[in-house]
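**Student:** These are the structures, in C-alpha cells.
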Structure I
Amino acid sequence: MSSPSLRCTAFSGPQRIATGELRHVAMKAKQAYDLHPERPVLVFDDADGRTVEVPLELPAADLLRLLAQPQLAASTDAAPAPRKPGRPKLGVVAREITLLPRHWDWLAAQPGGASVALRRLVEDARKVSSADDRRRAAQEATFRFMQAMAGDAPGFEDASRALFAGDVSRFEGHVARWADDVRDHAMWLATDAFGS
C-alpha cells in the first residue's frame, strides 16, 4: 500500500467524496463503501492519476492499522550499518547503458570520465525539459483518471485528443457534459497539461 500521507481523491460513482491524505480519504471511501456497496468506490493518487488499492471490505479498525503500517516500518528501521572503507555510495545506482563506440570515445575524453559527463548531461537535459516533463506527466495523470472515470462517457475520445494536443478550449468543451465532480477533477489534473 502507498504512503498514508499520499494526497488522494476518492469517488463513489461519479461523486467526489474526499480529497486529502490517503488515511483520511480511505476512511471516507470506507464509509461510502459501507453505505452503498453496490456503487464503485475508487481512490486516485493525485500526482499520477493511478488508482490506489484500498481494501474497503476490511473493518475500519483493520484498515486504519493497515494504513499505519508503512509509517511504523519507516520509524522502526534498524540502525544503519557501519560505514565501510572506500568512497561513499552517494545514492549511485549502477546500470548498463549501450552506446556507439564514438559516444564512448567522446565520454572517455571528458574531464572526470564517462560517469561525470553522463550525470552532467542528464542534469542539463532535466533543466531544459522540466516544463515539458511537467506537461507530459499532467497529461498522463489526467488521461488515467479520465479513462477510469469517464472512459465510456460522451466525448471521451475527443477530450483525450484535445488533452494531448494541448487544446484547452476543446478539452473543456468535451468534458462539459460529464458529471460535475468528474469534469472538475479532470480539469484540475490537467492544469499543468495546458501550461496554466
Structure II
Amino acid sequence: MNKNFSDLTMRQAQVTRNTLETQISVSLNLDGTGKAKLATGLGFLDHMLDQIARHGVMDLEVEAKGDLHIDAHHTVEDIGITLGQAFAKAIGDKKGIRRYGHAYVPLDEALSRVVIDISGRPELEYYVDFKRAMIGSFDVDLIHEFFQGFVNHALITLHIDNLRGNNAHHQAETVFKAFGRALRVAVEADPRMAGVMPSTKGSL
C-alpha cells in the first residue's frame, strides 16, 4: 500500500492557545472512533462539540477556561480557532483525501445542509435564521463566531445552510451534526487517489 495512503490513519494533533481572555487545549484524532472529552464551561457548546466528534467519527478533547463572567464570546471563538489550528495540523499534506464532503441532516422539523472543501482557502458562507436568540443561556450568534474561527485557521471553504426549522435547538444540532458528517467524508482516504494531491494545481 502507498505510504501516503496508509499514513492517513495517523492524523492527530494537540494545540494549546493561551491569551489574556482564554486558555484553550484541544486534542484531535481525525481517525478516531467518535469519543469526546469536553469541558468548556458551556454545557450547550459541549453538546454541540460532541455532535462533531460522534458524527465525524473523530476523537476530540477540549478543555477551556475563559472570561465567562463577561460573556461566552471569547471562549467560543477561541475554541473555534484552536480546533481549526488542530485540524490544519492533523490533516497534513492532504494527499489521498476526498477533499470535498457534504451532508444533509434532519432533526424532527429542522433540516440543515453543510458542504466542505478542504481547499487551503478560508471562506464561510453561513445562512442560519434562528427562531430565537438564545438556547437556554447560550447566544446563538456565537455559533457563527465558532465556525468563523474554525474556518480561518483550518483553511477550508465551508457552506452552512439551515433549510428549515422552528426550534432553535434543533436548528443548531442539525448544523453541527451535518458539519461532523461532511467533515468525515472530506477527510476520508480515497483509495483511487492514494498519495495524490486532489487538485490540478498540485497543492492545497
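**Student:** Any idea which of I, II comes out highest on relative contact order in percent (Cα under 8 Å, 6 or more apart)?
**Tutor:** When relative contact order in percent (Cα under 8 Å, 6 or more apart) is calculated for I, II, structure II comes out on top.
**Student:** Computing Cα Rg over 2.2 N^0.38 Å gives 0.99 for which of I, II?
**Tutor:** Structure II accounts for this read-out.
**Student:** Can you rank I, II by mean projected area of the Cα convex hull in nm², for residues 65-176 alone and just name the one with the largest value?
**Tutor:** Sorting by mean projected area of the Cα convex hull in nm², for residues 65-176 alone in descending order puts I first.
**Student:** Same structure, new question: Given -17500 as the derived value for helix-only ellipticity at 222 nm (-39500 (n - 2.57) for each DSSP H run of 4 or more, over all residues; to 500), which of the supplied structures I, II does it correspond to?
**Tutor:** Values: I: -17500; II: -11500.
The structure behind it is I.
None of the figures in this text is laboratory data; all of them are computed from the coordinates on show. Just so it is clear, the model here is predicted, and its values are computed rather than measured.
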